[in-house]
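Please find the structures below.
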Structure 1
Amino acid sequence: MSLLGFNIPVLWQTVLLLTLSNVFMTFAWYSHLKNLNEKPWWIAALISWGIALFEYLLQVPANRIGISEFSLGQLKILQEVITLVVFVPFVVFYMHQPLKLDYLWAALCILGAVYFVFRT
C-alpha cells in the first residue's frame, strides 16, 4: 500500500496516521480544560467536536490500512501505546502538569499488553 504516493510499510502508515489522529483527539478531549474553562460547556463541546473531525479523518484510514496486516486487538493495543506516547508530553508541556512515575507504570502495563497481543 502507499501513503501519499510513497511506498511505506503498513505498520508505519498505521502508526503515523494513528499518531496524528491521537494528537487531534487529545486536544479535542482535554485542551478545552485549559483554553475554554470560562466558556459554557456546550461551546467547548462544539469546538472539541470540530477538532475531533480531523481525528476521524486520520483514524479511519489508519485502521483501514492497519487491518490489512493486524487484528483488531493489535490495532487497539497499538492505539493505546500511541495514546500514552502522545498524552504524556501533552500533559507535561501543554497542560503544565508534573511528570508522574505513574506514567511509567502505565507504560509498563501497556508493554505487557503489547507482548501478549503481538506474540505469535
Structure 2
Amino acid sequence: MKEFEGLQERTRNFALRIIKLFRSLPKTDDARILGKQLLRSGTSIGANYRAACRARSRAEFAAKLGIVLEEADEAAFWLELMRDAGIFPEAKLREIVQEAKELVAIFVASVRKVKGFTSSI
C-alpha cells in the first residue's frame, strides 16, 4: 500500500536525521547520555513501523502501532530536553522537533483509527 510506503520512507529518513544529529552532538557526558536515548527511540520508530506493516492481524497491527507511538513520543521528549537544556542549538533542532511532533500526531491518529477510539488517548 502506498500510504505504508510513504510513512516507511518518512520514518526511515527521520532515523537517518537522528543518526546525523547524534554524530554531531557535543562530546559531553550529558549530551552523550541523552543522545543515546534519542538514538534508540528515534531509530526504532521506523523499524517498529515496518514490523507493524507486516502484522498478521488487526490486533497485532494495533499493538505494534502503539509501540511506534511510544517511541515517537519518547524521541520528541529527548529532542525537547536537549533543546531546553541547551545541549544543542534550538535553531538546529527546530525542524527535527517539528518532524517528531508530526510523527506523534500521525501515529496517535492511526492508533485511534485502528482501535476505534473516539476519545483521547
Structure 3
Amino acid sequence: MIVDGRRINSCLTLAVMHEGDAITTIEGLGEPGNLHPIQAAFIKHDGFQCGYCTPGQICSSLAVIEEINANIPSHVTKNLTDQVAITAAEIRERMSGNLCRCGAYSNILDAISDVAGVKA
C-alpha cells in the first residue's frame, strides 16, 4: 500500500498508526472498465499468475516510478548528483522486497518499464 506517497508493507503496520494519512490500496487505483495504467500494463505484460502478490506489486510499481521521478536515489544509483534514470537496475532494486512465488519478475519489469516509458 502507499501511505502519503511512500510504499509500506500493509502487514507491518496498524491502521490506527495512519490516522489522517493519505492511504492508497489497489482498490483506489482504478475500477473495472477504467483501469489505472499500471494495472493495464500488468494485464498487457502478463505480470501476474496466481494473483497473490499482485496488489502489492502494483502499488509498489506505481510508487517506484514516482520515487525515481522525484529523484530519490536507491542503492544502485550510480551518481547521486544526477537525475535518477528509470533503468531496469533501478526498478529491480526498488522492487526487490516484493516477492512473487510464481516468478513473474521479468513480466513485472516489462509492465513497469512500459508505464514509465522506457525499454526494459
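Some points to look at:
- Structure responsible for -11000, with helix-only ellipticity at 222 nm (-39500 (n - 2.57) for each DSSP H run of 4 or more, over all residues; to 500) calculated and labels 1, 2, 3 on offer: 3
- Which of 1, 2, 3 leads on volume of the Cα convex hull per residue in Å³, for residues 44-83 alone, largest value: 3
- Given 45, 27, 21 for Cα extents along the principal axes in Å, calculated: source structure among 1, 2, 3: 2
- Comparison of 1, 2, 3 by FRET efficiency 1/(1 + (r/R0)^6) of positions 60 and 92 (r between Cβ atoms, R0 = 30 Å, to 0.05) - largest value held by: 3
Each value in this text was obtained by applying a stated rule to the coordinates, not by laboratory testing. None of the values given here were measured: they were computed from a predicted structure. Cβ atoms are built from the backbone, for glycine too; each structure is taken alone.
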